[in-house]
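Structures incoming, each one as structure tokens.
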Structure P
């Protein structure tokens with residue numbers, strides 16, 4: 001793959017990182033897939049995205065952390081548990097020098113799946 005080309009699949013995205021970061025990205029990907037087996041994988045905003053009746057969550061690797069994006073609602077619902085991490089509106093940073101909280105990610109994804117399935121289906 002051209003190093004300047006934007007990835008078109010999650011596999012391409014993950015393959016662009018060093019092995020230790022690839023393992024973290026695959027763990028997060030598998031965690032999301034277990035909780036949201038009906039979700040579709042795509043690349044949106046240049047990063048891995050899972051959709052099911054709209055966007056569920058996005059994630060991305062950076063130099064020192066994993067960015068996890070569950071829209072403002074997913075973060076607001078878990079504000080207490082996420083308070084130990086650096087956050088922005090709808091985003092949280094999980095440092096690579098700490099274990100990524102996969103169990104917490106599972107619960108956030110489950111919350112987002114329910115939230116998306118509870119809203120009316122979007123027109124195509």
Structure Q
């Protein structure tokens with residue numbers, strides 16, 4: 001039996017599929033990520049909005065009660081103290097819908113991931 005799984009072709013399509021009040025949050029989050037990582041390519045990966053710079057940088061996804069933000073385990077670890085008030089896991093954090101997102105913290109996490117990805121890419125080139 002075939003599942004009715006929605007697939008997204010673009011970040012715009014993903015955001016448009018969300019409730020209007022969530023769309024506004026996601027558009028702001030998208031803008032914050034773009035400003036913090038202007039060189040990153042925006043795409044859909046794992047059916048989530050994703051930013052790619054040498055490899056996956058960050059993802060986000062909207063759920064019923066929260067916005068999931070996925071900055072890789074290193075991004076969570078580097079900011080674990082500041083993220084401690086939120087639910088999360090090894091590579092993710094949940095920002096409750098209905099509370100303001102910590103955009104300044106998200107900016108710093110994205111900038112950390114940009115520097116990390118660039119450094120790893122440079123090290124990889126150096127080994128060749």
Structure R
């Protein structure tokens with residue numbers, strides 16, 4: 001595994017970006033790239049990277065994620081060899097979203113851990 005990037009679900013992404021800017025974070029990517037109707041943002045300070053995503057942008061894609069404030073997050077874990085890793089764990093865990101290529105070019109799958117936290121594993125193939 002190579003990195004862990006928390007993806008926090010928020011109601012108001014613009015207010016969240018402004019708050020994290022107060023802490024010295026810089027916005028390094030958003031979806032869409034411009035405009036006021038952001039659904040996702042990545043921010044960084046030093047070696048710390050966090051992501052923020054609107055509840056609405058998930059729709060019904062991952063229904064196991066709580067839609068309440070605080071504590072609702074998805075751990076997005078980048079690794080090498082995602083297909084081999086998927087084969088290794090697929091029969092040992094609860095798969096929420098199978099192995100697939102995303103619109104932003106990553107290959108991902110999502111699981112539920114024993115505490116009902118969602119872990120998404122990804123590789124930029």
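Readers should treat all values here as calculations from the given coordinates under stated rules, not as data from a laboratory. Since the structure is predicted, the reported quantities are computational estimates derived from the model, not experimental observations. Cβ atoms are built from the backbone, for glycine too; each structure is taken alone.
Numerical summary
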{"read-out": "Computed 2.8 for distance in nm of label points 7 Å out along Cα→Cβ at positions 7 and 103 - originating structure among P, Q, R", "value": "P"}
{"read-out": "Rg and Dmax of the Cα atoms in Å derived as 15.1, 49 - corresponding label from P, Q, R", "value": "Q"}
{"read-out": "Answer label among P, Q, R for the case where helix-only ellipticity at 222 nm (-39500 (n - 2.57) for each DSSP H run of 4 or more, over all residues; to 500), calculated from the coordinates, equals -12000", "value": "P"}
